[in-house]
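**Q** Below: a set of structures, written as C-alpha cells.
Just so it is clear, none of the values below were taken in a lab; they were calculated from the coordinates. Just so we're clear, the structure is a prediction, and the values are computed from it rather than from any experiment. Cβ atoms are built from the backbone, for glycine too; each structure is taken alone.
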Structure 1
Amino acid sequence: MSTANRILRRMTAAGLLLITVGATVSCTAADRALIGAPQCSDADASPSRVQHDPGQAVLIGSVARSALPPGPIDGWERVISVAHAGTAIAAVHPDGRVSVAGTEQDGILAGLAGPDGGLVEPRTVEGVTGAVSVAAVGSTFLVTHRDGTLTAWGESFIASGGEREDTREQPTPQRVSDVDDVVSVAHGSMSALALRSDGSVRGWGINLTQLLGEPDGTRVRTIRDVPGAVSIANAGGATVVASGAGEVCALGNNVHGLLGVEPLGGQSPRVVRIEGLQRVEQVAGGHNFALARDSAGGVWAWGRNDSGISGEGDAADTAISVPRRVPGLPPLRWIGAADFTAYGIDDDGGLWAWGGRLTQEPYVTNGPRPQRVPLPGPAQYVSGDVVLLEPTG
C-alpha cells in the first residue's frame with residue numbers, strides 16, 4: 001500500500017471529512033460563511049531563528065516501543081534542540097551533530113537500528129553536519145542547517161518533499177528539494193510546514209483539508225497569501241499563522257472551528273483572519289486545536305476541546321470557534337502542543353501542561369486544568385514528551 005493510501009486510511013479512521021472525487025458539492029451555509037470571513041491585514045515579517053542554549057534533555061513521557069526511562073537522557077546533557085517522533089527522539093548538539101535514540105519505524109533511526117531492529121542508546125547520525133534545530137513530522141525528522149536548508153529522513157513521503165511513494169522508508173538523510181532559507185519547521189503528523197526568513201511559508205504532504213492551500217497536490221509549494229508570518233503551527237486540519245501585524249490567520253478545515261467561523265464545517269484554501277486575537281507573537285497546534293500567545297503572555301485556545309485544551313476543566317467533545325483565554329496560567333514566554341496536550345513556559349522557566357495527561361512519574365499531571373510539571377530545572381521548550389532545560393551553572 002502506498003504512503004498516501006495509508007495516510008488516507010488513517011485520516012478516515014480519525015473521522016476527518018473526505019470529499020469523494022466526482023461527487024456533487026453544494027454550497028452550504030458553512031461554505032458561505034468562509035467566503036465572507038474577514039481577511040488578514042498585509043504585514044511585513046522577518047522571523048529569526050530561535051537560538052537555544054545548550055541544556056539537558058529530559059524525557060517526561062514515553063517513547064513508543066522503547067526502553068528509554070523517563071528522566072534526564074544520558075549523553076544529551078548539552079544539546080540545543082530536541083524532537084519527538086513517536087518511536088524515536090532526536091537531539092542537535094552544539095557542534096552541529098545530530099543524534100537519535102528509540103526504536104525503528106519507517107527509517108526514523110537513519111539506519112542505526114541494531115540487528116534486533118531496536119535501539120535505545122543515543123547514537124550520532126552519519127553525514128549530518130551544521131545542524132541548528134530538529135523537528136518531527138509523523139515518522140520523519142527534519143533538520144534545519146545553518147544555511148537555511150533542510151535535511152530529512154524517516155517516512156519517505158514527508159522526507160522527500162511529498163514526492164516519493166515507491167518506498168515507505170528513507171533511512172538515509174537527504175536534502176529536501178525546493179526548501180531553503182528556513183528558520184523553523186512546525187511539528188505535525190501528515191503535512192510539513194517550514195517558515196522562511198522573509199515570512200513566507202513552504203508546505204508539502206497531505207492536502208485533503210486544504211491546509212496547504214491551492215493548488216491540489218502533495219509536493220512542496222509556497223502557501224499563497226500568507227501575510228508575513230512570524231510563527232506557524234500545524235493544528236491537524238488547519239495551518240495557523242501569527243502575522244507581523246499581531247493577527248492570527250488560518251486556512252484549511254473548519255469542522256472544529258479552527259478558522260474561527262460559524263457555522264462550523266467547510267474548508268478554505270485561502271487565509272482568513274481569526275477575530276478576537278490581537279498582538280499575538282506565537283501560535284502552536286495540537287490534535288485539531290490551536291493556541292495563541294499575546295505580547296502580555298496571555299494564552300488563547302480554540303478548536304476541538306475533547307481533551308480540555310480550553311483549560312476550564314471541561315473535557316466534553318465540543319468545538320470552540322471563538323478563542324478563549326486559558327485561565328489559571330501566569331504570563332507565559334513560550335507555548336507548544338503535542339497531540340492532545342498543551343504546554344507553556346513561564347518567565348521563571350516553569351513548565352505548565354493541560355489537556356492530555358502526563359502519566360510517567362514524577363512528571364504526572366491530571367487533566368484539563370493547567371498544572372505545573374515538576375522538572376529538575378527551568379525549561380526552554382518542549383517537543384512531544386521531551387523537554388530541553390536551561391543550562392546549569
Structure 2
Amino acid sequence: MNKSGDEHGPPDSSAEPISREPIFVITDQVAHTGIGVYASSLYHLLSSAFPGMRVVSLNPLVGEAFPDSFALSALRKVSSRWLIPLVREANEQLLRSTLPRDARAHLCGVSYRLSSYFDSSVSTIHDFYPRVPSIGNLARPKVIGRDLASLLIYIRIPREVQRCKSIIVPTREVQSSLMSRASIRSQVIHHWIETSRFHPRIKNDSRIRLGLPDPRTLLLSVGGGTSNKNLGLLEQIARLLPQGFTLVKVGEPLAVPPPRVLNLHRLNRELYPLVFNACDVYVHTSSVEGFGRPLIEALGSRLPILARRTLVTEELLGDSAILLEPTATARDWVGSVRTLENPGTRREILDRAEIQARLFSEERARDLYTELYIDAFGL
C-alpha cells in the first residue's frame with residue numbers, strides 16, 4: 001500500500017527527487033505497442049524520482065501521444081507501415097541534431113545504433129531470437145513484413161549496443177539468449193504491474209464501459225500481428241468455442257466473424273485495463289516472447305490465464321496459470337477453458353496468481369532502475 005492509503009493509487013510522489021537532470025527515454029514505437037507501453041510505464045514509474053525524464057518518440061506513424069513527451073520539430077510522419085524504413089533514418093538524424101551528445105539516453109525499441117552517438121546510454125532489449133518469415137504466412141503480408149524487420153534488428157543488435165553503459169532485459173530467457181548467441185552481458189529487470197491501473201474491478205461495470213456483451217463468457221487475447229503470436233491457432237480456438245463463448249481480441253484483428261470474436265483493435269490508456277476486468281479468461285498462444293506484458297496485467301487484474309508452455313511463461317507465471325504444451329491442439333485449449341468453469345479450479349488458480357503477482361512489484365522495479373540510472377548516468 002502506498003503512503004496515500006489507496007491500495008490501487010499512484011506511487012507516492014512526496015519523496016525528494018533523486019536527480020533533476022534530463023533523461024530521455026527514446027523509442028520509435030507507437031504508444032499502444034508492447035515496447036511503447038513499456039516506455040510510457042517507465043516514465044510513470046520513475047518521473048517522481050527523476051522529474052527531468054521525458055519520452056522522445058521517433059514514431060513515424062500517427063498515434064496516441066506519450067505522456068509528457070519531448071517534441072521533435074519537423075518529425076516526419078507516414079500513413080503506411082511499409083514506408084517506415086524510408087523515414088526512420090531522417091528522424092534519427094533529426095534527433096542527433098536536437099539532443100547533444102552528452103544527453104542521458106535510454107533506448108527502448110529504437111535503432112540501437114544511436115548508442116554510438118550518445119556519450120551515456122542504456123538500452124532495453126525485449127527479445128533476441130531470429131524471427132524467420134514463414135511461407136505459412138503468405139496470406140498475411142503484414143506478418144511477413146514485421147518478421148523481416150525483426151530479423152534485421154536481430155542481426156544488427158550485437159554490433160549496435162556495444163557502447164551502451166548498461167543493457168536491460170525483461171527475463172532470464174532473453175539474458176541467456178544474448179549471452180549464448182552474442183556474448184552480451186545484461187541485467188534482468190522484470191516488468192512491473194501498474195497497480196493503479198491493473199487491479200480487480202466489478203466485471204459488469206467494466207463490460208458496460210466497454211460495450212461488451214453480458215452474460216456471455218468472454219476470453220481475452222492481447223497482441224500484435226507477428227508470427228510468434230500464433231494468430232492461426234487463436235482463430236482455430238475461436239471457431240471451436242461453444243455457444244455462449246466469445247473471444248475478445250485487442251490488437252491485431254482476427255478473421256473470425258462475431259459472435260465468435262469481437263475485435264476491439266486499440267483501446268486508449270484509460271479503457272485498456274478494463275478489458276482485463278470484463279473478461280473471464282486470458283488466452284496466450286504465443287510460441288516465443290521476450291516478456292509478454294499482458295500476462296502480468298492479467299495477474300494484477302486477477303484474470304485466470306491459459307498460456308502456451310515456454311521458458312518465458314514458466315519464468316513469469318510459475319504454477320499460477322494453466323500451461324499447455326506446444327503440441328496442444330485447439331480442442332485442447334478449449335477443453336482447458338472449460339476446466340476453468342469449475343469454481344474450485346478457478347479459485348485455486350487465482351489464489352496462486354495473487355501470490356505470483358507480488359514478484360512484479362513497482363517498488364522493486366523502481367529501486368533497480370534507480371540504482372542503474374545513478375550508476376550509468378553518474379547521477
Structure 3
Amino acid sequence: MKWSWKIFTAFGIGVYLHVTFLLLILLWTINFGIPAGLMVLALFGCVLLHEFGHALTARRFGVRTRDITLLPIGGLARLERIPTEPLKEFLIAVAGPAVNIAIAGLLYPLGLAVGWGEVSGLMPTSLGRGFIGQLLLVNLFLALFNFLPAFPMDGGRVLRALLAMRLDYLRATRIAVAVGQALAFGMGVVGFLTPNYNLLLIAFFVYLGAAQEGFIVQHRYSFQGLPASCAMVTNFKALEEGDRLERAVNYLLLGSQVDFPVLRDHQVVGMLTRDVLIDSLGKHGLETILSTLPLKQVKPLEDDMPLDRAYDNLQEQSVRSLPVVHRGELVGLITLENLTEFAMVTSAIRGLRSKTRAGPPR
C-alpha cells in the first residue's frame with residue numbers, strides 16, 4: 001500500500017504502518033495529551049494482535065498472508081484468498097475477535113492485581129477506570145463490533161460460513177451480502193437522524209464492503225468449470241529483454257495493454273508493468289534496455305488451469321496481468337479487466353439460459 005512503511009516482520013509477515021496512522025497519534029497527543037497518544041498505541045497493538053489472529057489461523061489452512069498494514073480505521077491483513085470451505089472460513093473469521101476477548105480476559109485480573117491505572121484525560125469520554133480499564137473495554141467493543149453480520153467485518157464471514165454449511169456458497173454469500181447491506185442502511189438512517197457522521201461513514205464502508213464481496217464471489221462462480229484459455233487475451237504484445245524502452249512505450253500508446261511479458265529465448269522472464277515503464281522512462285530515457293529494469297517476477301499460468309484458480313493467482317501475485325503458457329510457450333495474457341468482462345458476459349448468458357429453461361411467462 002502506498003505511503004506505508006515496513007516497521008518489522010513477525011512470523012514471516014511484514015507489518016506496515018501507514019503515514020496517516022502517525023498523524024492520528026500526533027492529533028490525539030496534541031488534543032488530549034500524552035496519555036491519549038499512549039492509549040492509541042496500545043489500542044493499535046491490540047488491533048495488530050487481532051490481525052495476527054486471522055493470519056496465523058489462515059496459515060494453519062495453507063493460506064498465506066501477504067502483509068498487515070496499520071491504518072487509522074484499524075488493521076488490514078491481506079490474505080492470499082479466503083477458503084470456500086465453511087469451517088475453515090469460520091475459524092479464520094472468529095480468530096480475530098477471539099484474540100480481543102482473550103486480551104480483555106488477561107487485562108481484567110491484571111487491573112485487579114496492580115490497579116486500573118487511574119489517569120485523567122486518556123480519552124475524550126471515559127470508557128473505564130483508567131488506562132487498563134479503558135483498554136479492556138475497547139477490546140470488548142472491538143470484538144462485538146467485528147461480530148456484526150456484515151462484510152467486511154468478521155461477522156459477515158461468520159454468517160456466510162454458517163449459511164454455507166447448509167446452502168451453496170454463492171447463495172450463502174448473497175444472503176450474507178443482503179443482511180450486511182440492510183444493516184448498513186439501518187446504521188445510515190440512524191446516523192442521519194441522530195446526526196452521527198462517524199456512524200454514517202461506517203455505514204457507507206460497510207455497504208461498499210458487502211457489495212465488493214458479492215462482486216468477487218459472483219466472479220468466481222462465473223469461472224467455475226472453465227479453463228484459463230477461455231478468458232485469455234490472445235491479441236497482445238510481448239517484448240524481448242534486449243529491446244529498448246522505446247518499443248514498450250510505442251506498444252503502450254498503441255492500445256489498451258498496460259503490462260507486457262518480457263521474453264528470453266521464448267521463455268517469460270518477467271512482466272514490465274506500466275508503473276515501472278513510466279518510472280524508468282522519467283529516470284533513464286527511451287534508450288534503456290529492458291533487461292536492466294526491475295521486471296515484476298511472476299509465475300505464468302498454464303492454459304488448462306481452472307479459471308477460478310487463475311483469478312486467485314492474480315490476487316495472490318498482486319498483479320493486473322499474468323502470462324498464459326502452453327508447454328512453456330507464451331500463448332496469451334489473463335488480465336483483471338478481461339476477467340471482469342468475461343464474468344459479466346458469462347453471467348448474462350447463464351441468466352438467459354435459466355429464463356429459457358423456465359419457459360415463457362403464463
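**Q** So distance in nm of label points 7 Å out along Cα→Cβ at positions 158 and 246, computed for just one structure, reads 6.2; which one of 1, 2, 3 is that? Can you show the working numbers first?
**A** Values: 1: 3.4; 2: 4.9; 3: 6.2.
Corresponding structure: 3.
**Q** Then there is this: If helix-only ellipticity at 222 nm (-39500 (n - 2.57) for each DSSP H run of 4 or more, over all residues; to 500) is computed to be -11500, which of 1, 2, 3 is the source?
**A** 2
**Q** Out of 1, 2, 3, which one gives 28, 59, 13, 0 for P(r) over Cα pairs in 20 Å bins from 0, in percent as computed from the coordinates?
**A** The read-out comes from structure 2.
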